[in-house]
Each structure stands twice: as structure tokens, then as C-alpha cells.
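Below you'll find the structures, each written out as C-alpha cells.
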Structure I
Amino acid sequence: MLTLEDHIVISLRRISQAIDTWSRHLLQTYGLTSPQLATLREIMAGKNVSTGTLAVALHLSQPTVTGILTRLEQRGLIERLRSEDDRRSVLATVTDEGRELASKAPQLLRDGFCQELRQLPLDEQERILRTLERVAEMMHAPDVGDVPYLFNE
């Protein structure tokens with residue numbers, strides 16, 4: 001007979017497996033990681049197209065964003081151009097191929113989760129938050145700051 005602890009560990013494994021499965025599907029089907037897709041879509045929105053503004057919008061470090069942009073550019077999904085206003089600044093634009101791929105790719109796992117989470121009453125959302133924060137502490141999970149993504153680069 002399974003103990004309560006067993007059920008909790010199984011639930012954690014299910015969550016971890018769901019994230020891994022989704023990430024593998026995204027990579028195998030679209031050739032993109034979650035951060036690459038998030039970056040592509042942020043550039044398409046047109047508001048945050050420099051490395052610095054992308055880093056802030058995506059809650060990632062500038063070196064991480066630079067690496068993502070390099071990989072997207074190598075695949076022909078974006079182009080990087082010097083800003084007309086500030087020649088020191090490099091701006092990213094999405095190519096037609098990048099726009100097509102981003103439109104075919106599914107929503108980010110985080111976005112679907114947040115949509116469902118918003119449907120719950122506020123007190124239940126708060127209980128979930130407190131419980132997950134405690135689980136993270138119990139697992140000695142490092143603080144990742146304000147990174148609202150369910151992925152690794």
C-alpha cells in the first residue's frame with residue numbers, strides 16, 4: 001500500500017515528467033527550446049527587441065539572451081541589426097521563417113498553466129503558492145529570482 005509520502009513524490013514526478021515531455025515535444029517538433037520560443041514571440045511583439053530589453057522582459061540574464069539570439073539567428077529565424085537611433089544598440093527582428101514557425105508552435109507551458117490557475121479562487125491560488133514554496137524549501141531548490149518560465153535553456 002502506498003503511503004501519503006509516496007503519493008506526494010509520485011505527484012512531483014508527474015509534474016517533472018510533464019515539463020520534460022512538453023519540452024522534448026517542443027524541441028523535436030519545432031526545433032525550439034522554451035526560452036527560444038519565448039524570445040521569438042517577445043521579438044514579434046515588437047516592444048523588446050534589444051538584448052537588454054529582452055533580458056528584462058523574459059527575466060533572463062543578458063548572456064543567456066545573447067546565446068538564444070545567436071541560435072535563432074543561425075537558424076535564420078531572426079536577424080540582428082544595428083539601431084538607427086543608437087549605433088551601439090543591436091535590435092532583433094523576426095524573419096518570415098521565424099514568424100511562420102512561431103505561429104505554428106503551441107503556447108508556452110507556463111501560459112496554459114497560468115490560464116488554468118487564474119480560474120481558481122484566490123484563496124486556493126494562495127494555498128497552492130504556500131505549499132509549492134514549502135516543497136521547494138524541502139527540496140533545497142535554489143532561488144531562481146523572478147523567472148516565470150517552466151524551462152531551462
Structure II
Amino acid sequence: MKWYKDTLQISTSGKGLNDFTQQAQARLQQWDVGHGMCFLYVPHTSASLVISESYDSTARVDLEAFMERLAPENQPWHYHSLEGGDDSPSHMRAMVTNTSLDIPVENGKLCLGRWQGIYLFEHRRREHRRQVLIRCLSVDSSEVA
């Protein structure tokens with residue numbers, strides 16, 4: 001077994017889903033991982049990771065609109081607004097989504113469904129440069145049953 005680690009940089013232009021499937025897949029190819037597990041983690045409190053529809057872009061529009069309705073900005077009951085009206089809702093959105101993902105790797109590819117993609121979900125209005133920690137445990141093909 002071998003352990004690989006790196007940090008992916010994801011630039012966002014504000015709220016929304018940012019596909020980084022190819023960036024993660026490219027890192028596995030760079031490491032020449034044939035079989036194993038890929039672990040992704042976002043060390044931020046106002047962004048998250050999701051696996052979602054990657055074929056039809058209108059799915060993104062619906063998911064982003066859902067989050068707007070789930071945790072709207074500028075509510076009178078928000079106390080945490082130190083960084084603006086999107087401060088508290090961004091943390092709420094991160095709380096109901098994922099900060100980490102575990103994805104099997106087989107034959108050098110992430111085991112995603114045909115229409116699945118990996119996204120960083122930015123919950124803040126302004127642009128950010130987010131980090132996604134990528135870790136991979138690679139097993140020798142002789143160890144695969």
C-alpha cells in the first residue's frame with residue numbers, strides 16, 4: 001500500500017457549484033493509482049463538497065436555488081453577520097452538506113456514476129480560492145480480490 005497526499009486549489013467566482021472532477025482524476029493519474037480509495041476534505045466553514053449531476057447544467061441551477069431557499073440571506077433572526085448577510089447562511093449550508101467525500105478508485109478511475117461529478121459548493125457571495133485536501137490510499141493490484 002502507498003499513501004499519497006496533496007492540496008487542490010479551487011477558484012470560485014462566488015456562490016455556486018464548481019466542478020473539479022477532472023482535477024481530482026488528473027491527480028490520481030499523476031500518482032499512477034490503479035486501485036484504492038480517494039479521500040477529499042474541504043477545511044472551510046463556508047464551502048462544502050458534493051457529488052451531484054454532471055450532465056445537465058440545469059441540475060446545478062436547481063441545486064443552487066434550493067440552497068438559497070433552504071438558508072436565505074439577511075434574515076432578522078441571524079446573529080452571526082460579522083462578514084455580511086451571507087455569513088450565517090453560508091455556515092448553515094455547509095452544515096447540511098459534506099466537508100469530506102470518500103470515493104473508491106478502480107482501474108485508475110474514480111468510481112463515479114455515469115452522470116456524477118465532484119463539486120466544491122461555494123456558499124459565499126465573493127470569490128475565494130479554496131483548498132481541497134486530496135489523499136489516496138493505493139493498493140497493489142496483487143492485493144485486489
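Out of I, II, choose the structure whose coordinates give helix-only ellipticity at 222 nm (-39500 (n - 2.57) for each DSSP H run of 4 or more, over all residues; to 500) equal to -20000 when calculated. So the calculation was done on I. Taking FRET efficiency 1/(1 + (r/R0)^6) of positions 9 and 65 (r between Cβ atoms, R0 = 30 Å, to 0.05) as the criterion, the top-ranked structure out of I, II is II, with the highest value. Computing Cα Rg over 2.2 N^0.38 Å across structures I, II gives 1.23 for structure I.
When distance in nm of label points 7 Å out along Cα→Cβ at positions 73 and 89 is computed across structures I, II, the figure 1.7 traces back to I. From I, II, which structure was relative contact order in percent (Cα under 8 Å, 6 or more apart) = 25 calculated on? Computed on structure I.
Every number here is computed from the coordinates shown, using simple stated rules; none is lab data. Note that the coordinates shown come from a computational prediction; the quantities given were computed from them, not determined experimentally. Cβ atoms are built from the backbone, for glycine too; each structure is taken alone.
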